[in-house]
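Take a look at the structures below.
None of the figures in this text is laboratory data; all of them are computed from the coordinates on show. All figures in this text were calculated on a predicted structure; none of them were measured in a lab. Cβ atoms are built from the backbone, for glycine too; each structure is taken alone.
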Structure I
Amino acid sequence: MHRVLVLHGPNLNALGTREPEVYGRMTLAEIEHRLGDLAVELGCELECLQSNHEGVLIDALYSARGRAHGVLLNPGGLTHTSVALRDAVAGAGVPVVEVHVSNPHAREPFRHISYLSGAALGVVQGFGPEGYLLALRGLAGHLSRDRRPQA
């Protein structure tokens, strides 16, 4: 069974009510419930954490080593500002998939740059809350391929 840590960054606790024209009306609890259902189907065990504090996310990434096989990370606005979070993605020692509910490239120019993408296994963006499910499918597939016995 693959253990996956799901990290939600700043302001994602307000999903469902914050700018619903951009982020939709699904709450974080609803997204996590849908992820939990898919995790069972995929044979994954999830742990979810949301924080509005950069250091908490960095600590969680480093603590994932040895207890999680991979991470789904929606860094929110830290995507465009945090070298420290990027360094944690690169240094955590587990594959990380970057997730965004909206498509940053279709928004303000300052959102077009992600400091994290280059250190991530992959990026899923622009599919609304469904992006979390796509990201979990991709990560689970990667983990299954990566953990096959070597010949």
Structure II
Amino acid sequence: MNIREMTMADYDAVFQLWFGTEGVGLRRLDDSPIGIAKFLDRNPNTNFVAEIDHKIIGIALSGHDGRRGYLYHMAVRTDYRRQGIGKALLQAICAAMKNEGINKLALLVFSKNQIGNDFWQSQGWRHRTDLNYCDLSLSDENVLIEI
């Protein structure tokens, strides 16, 4: 297995992996080629793919605002799970964030995504109940893509 930084050349394979993974919430604009290109330009060193034989089997999309790091989408193909790929992607993100001076990471997981919630808990992430998460969509076009 090889873990490397994601590039826009990976977009089609990454999108198909996201689209085929239960629990990943994709947005029409944010996760489009234009949206991901903008994200990668802003966060060139904190996004990774895992591949075997040049085939993408895992993806971790993360970035930071200079103060906090955030994980946005992480997925491993179902037939490659429980082989340490998610853990390796997470380690790559943590190393990249530390290298950029980021000391804390956050993420959101859909409450109904039990596989994802179990994974993050197994990796030492703390579930917080003291916060309310709120969002505001600035574009009616940026709807969730049905998976």
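Some points to look at:
- Between structures I, II, the calculation of mean count of other Cβ atoms within 10 Å over residues 6-13 yields its largest number for I.
- When distance in nm of label points 7 Å out along Cα→Cβ at positions 70 and 94 is computed for each of I, II, the one that comes out at 2.2 is II.
- With Kirkwood radius over Cα pairs in Å, for residues 14-101 alone derived as 14.1, matching label from I, II: I
- Origin of the value -11500, where helix-only ellipticity at 222 nm (-39500 (n - 2.57) for each DSSP H run of 4 or more, over all residues; to 500) was derived from one of I, II: I
- Origin of the derived value 30 (percent of Cα pairs over 23 Å apart; candidates I, II): I
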